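Trainee: There are structures below to look over.
Derivation of every value follows stated rules applied to the coordinates shown; laboratory data play no part. None of the values given here were measured: they were computed from a predicted structure. Cβ atoms are built from the backbone, for glycine too; each structure is taken alone.
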Structure 1
């Protein structure tokens, strides 16, 4: 018999709120965290806005002497993972070595320490080689990011990083779910983090012509999922982590349970490096696989967290995929795109959507999709436009679509 998997802790560092409750309060109220870039001078760039976190003290999570040797993703990940562990009531400092060996780490990240590596190349080519970090190789190796989380909290179970583009954190949480479900471990710290706001990364996305470039003067309006006048996505950063536990273990220790991971599905269209196939069949099949594992018919879903990037292609085809997966029921349930408020935090976006579902289940309230102002005939579902609403959730789906034709979905149940 397969074991059930509970989520007992949530941590968040988001452009619209640092800490779980600040993030959720802003998200419920439709508060945007998209702003003019301050991480570097964007004046010469065609795109000057991003979902950038401000007011975050990195020195609280990484010692100042170590900060030059690690990427921004490290303090972001440590902050959210630490909040999740605390929220779950797990004090790793008081645990025995054997207990720590039973807790694994699974991190999802599209770029991992890419902005750190970019800066190291900058120093090298500016003739400042002596300023390059002695840890340029290990820090630039993506898997080291998971090790940073493990080392911070002394966690001795497996420590892995999943990098599958925008589905990275959904996949990481999915793999963590499977490890617990199949009895390999009883507890996992899992989530997603990305911090891609750097000059060359921004330039690369501009070259693909997929970023919103018309809203430099009004950043909060730039991310417009499902609105016909959308012009591309907004680059974002952020970190969302969870504690996953075997259900009976969580209940026996009296933990608060936000919800249950009931199913996970993933597919590949095998179609294109960046484009989605017009038919939408494989994103729909990923949702179907997750529902199948959860043993839920489509009609029992009340809410869907959309990938909702604000690109013309994604929003149109994702809408088509949802209709394929749910049939007429697609018109009967609500869904929203968090990216309208925080931009697109790349591989961390799936974890962000999962956090909003769990907090919506707790509070009986779903967040809005802001900036949906011009109706699009091809995007005609209920995206909870402009204002959030009261809604009691029992079952919900978090959906993600990535470069490289990847699709992943997760089903969450209220307990």
Structure 2
């Protein structure tokens, strides 16, 4: 953690710069501090410095102690041969690289900066800067939303590309699997994903004009038709139809115990959600292609304006008639969840893979037009005075909390960096920034 802090000090230029000299007494000028390296190798690359009368271009390595160069075995790694300056807090050992002593700078900085940082690390609040947050304009966080949102989408890219590769670059099959997973929302995401993988879209497409057969395939593969031997006419008819289809396609279904019903609102029961997915497949032809062609959110909503078949008007599960009788439509919240977690990430990755910036921009615009999410994390941000106006902003706040705040990455947070560096600069030391 100390080394990460020193990297922050170097990158932000917070070290004392007046009359800089290397540890062997040579005048030193920092022309360019270099760019942070997020991969293996030296901490900063493409730096430029002047030592005496000579200008050096290369990399910068930062340690708490100069002896850590040996402790980290950099002397045995050719990637560090191009280091032109070793920046340390304590110079305790000369380091030799390629038969010459590595130029070393021992930096100093104001103690208050470290105190601010350690205070954030010690905090046991929901977010470390919770007490300082009211002092800052919420615009400071909003200004960072775009970067956070891009980060969040990029973090999902790897997973989507892995699924795409497993599907031999079939975008339709990949979309179908991701769509099915998000039909299960968080509670039943895994069984829905397994269901889709056990029942290829190619099989369903052969029966897309027959809703009953699509339902038989999906419910049969789910294992939910095996829970009881007896049932109503609809249940028994589904099972009979499935008994023929699973033999025809040599299918292997799931176990029914994978599905969770407890603590779910009945409208979100997996039975209802499977029935809605069946109707969507029945009504949609080349759904992913149509999504690619649909540029406005209203048109997209029409594509997902489906409801479960009439049996489910007065059922939430098989063989149990409900007192409430109404169509089980795909609601606004469920649709927004699909937009946020399936459609937008896939459009973003598709645009990235096809070098289509307009498609990536459309994905972000779609989030801006989608209502903000409501969950525990977003409600807590609202309590702290950060209100969201769209799903774009709620997704950014989720990224901020889950990736930065929860792991106390305050040094890499724009607000955290502002808090850490909020000190009064002494008038007699103008070189400290």
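Trainee: Quick one: distance in nm of label points 7 Å out along Cα→Cβ at positions 33 and 321 came out at 2.4 when computed from one of 1, 2, so which one is it?
Mentor: Attributed to the structure labelled 1.
Trainee: Upon calculation of helix-only ellipticity at 222 nm (-39500 (n - 2.57) for each DSSP H run of 4 or more, over all residues; to 500) from the atomic coordinates, which of the structures 1, 2 produces -13000?
Mentor: Answer for the origin of the read-out: 2.
Trainee: 1, 2: which one has relative contact order in percent (Cα under 8 Å, 6 or more apart), as calculated, at 24? Could you put the intermediate results ahead of the total?
Mentor: Values: 1: 24; 2: 15.
Traced to structure 1.
Trainee: Right, here's the next one. For Rg/Rh (Cα atoms, Kirkwood Rh), which structure out of 1, 2 has the highest calculated value?
Mentor: Top value of Rg/Rh (Cα atoms, Kirkwood Rh), among 1, 2, belongs to structure 2.
Trainee: Also, I was wondering about something else. On distance in nm of label points 7 Å out along Cα→Cβ at positions 201 and 401, which of the structures labelled 1, 2 is highest?
Mentor: Comparing 1, 2, the top value of distance in nm of label points 7 Å out along Cα→Cβ at positions 201 and 401 belongs to 2.
Trainee: Supply the structure label, taken from 1, 2, corresponding to P(r) over Cα pairs in 10 Å bins from 0, in percent, for residues 9-160 alone with the calculated value 10, 32, 36, 17, 4, 0.
Mentor: 1
Trainee: For FRET efficiency 1/(1 + (r/R0)^6) of positions 121 and 273 (r between Cβ atoms, R0 = 30 Å, to 0.05), which of 1, 2 scores largest? Walk me through the numbers before you get to the answer.
Mentor: Working: 1: 0.80; 2: 0.10.
Largest value of FRET efficiency 1/(1 + (r/R0)^6) of positions 121 and 273 (r between Cβ atoms, R0 = 30 Å, to 0.05): 1.
Trainee: The value 4.2 for distance in nm of label points 7 Å out along Cα→Cβ at positions 97 and 129 was derived from one model only; which of 1, 2 is it?
Mentor: Working through the options, I get structure 1.
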